[in-house]
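Right after this note come the structures.
Laboratory data are not the source of any read-out in this text; all were calculated from the coordinates shown. Worth saying up front: this structure is predicted, and the values here are computed from it rather than measured. Cβ atoms are built from the backbone, for glycine too; each structure is taken alone.
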Structure P
Amino acid sequence: MHPTIERTVEIVSKGDEALLHEVLAENVRFRPPTYWATWEGREAVAAVLGHVGQVFTDFRYRRIMGSGNDWALEFQCRVGDLDAVGVDLLTLGPDGLIETFEVVMRPLKSIAALREAMNERVSTDPRFLEFRRGLR
């Protein structure tokens, strides 16, 4: 397994925003499962994923598939009292850091709960006023 993927599994499982900077490229793009938009940049993506790490409980990766620069990390977790499963689709750049981080998830009820919880969290995080300006 690629060292960045190994480190990502460790970091995401801990939900530690500060450590996420180690594996994210400066120009990383993040596509969340809750709406059609892209977050760009290491600081913004680390902040979003840090909040997700606080919303998800009982998080664990079930399977890791891929090679080279393309990886799929299947996970399960809980959002409040709802079960969820999903896949982190990661693309690594030439430097071995994550350039694209896309999340697909099910069921819809869990995604709705995630969106609500994330909206509550980011509405009280002043960094997101600035980050939203860069949202595409």
Structure Q
Amino acid sequence: MITENIKALISYRLEQAQESLDAARLLYENKLFRASINRAYYAMFYSVLALLASRKMETSKHSGAISLFDKDYVKTGVFTKEFSKWLHEAFDLRQRSDYAPRYSPSSKEAESTLNNAVAFVKEVKAKLRKLEQ
């Protein structure tokens, strides 16, 4: 059973995800690819945190959230392996874009990450809606 507090947390995480996705789109349109990738990844990350909250799970580390997503949602067939691939790729690209010296992501990398994030967030929202029914 999902309590009102958990519902509120899920709603908050999905709001964060949507806001990050909207920002990623605006940044991409303005050719700010590094920042777009960052926000697209965070849209996926916040979506994963919403999923984890639905099972009363949480983690403070990105690697922990990704690992739990793979273990509890991909290996069990709730999401396909493609979603895991998108999440891992976005995380790795975000790390390189944010921290690697002299790395500049391409428009193609930013576009792909944004498109994957849009699909990822949409599917997470759909799965969470089914839980509420």
### Message
Among P, Q, considering only distance in nm of label points 7 Å out along Cα→Cβ at positions 60 and 76, which has the greatest calculated value?
### Response
Q
### Summary
Comparing P, Q on distance in nm of label points 7 Å out along Cα→Cβ at positions 100 and 124, the highest sits with P
### Message
Out of P, Q, which has the highest value for distance in nm of label points 7 Å out along Cα→Cβ at positions 4 and 92?
### Response
Q
## Note on the structure
Note: helix-only ellipticity at 222 nm (-39500 (n - 2.57) for each DSSP H run of 4 or more, over all residues; to 500) at -26000, derived from one of structures P, Q, originates from structure Q
#### Entry: Top of P, Q by relative contact order in percent (Cα under 8 Å, 6 or more apart), largest first
Q
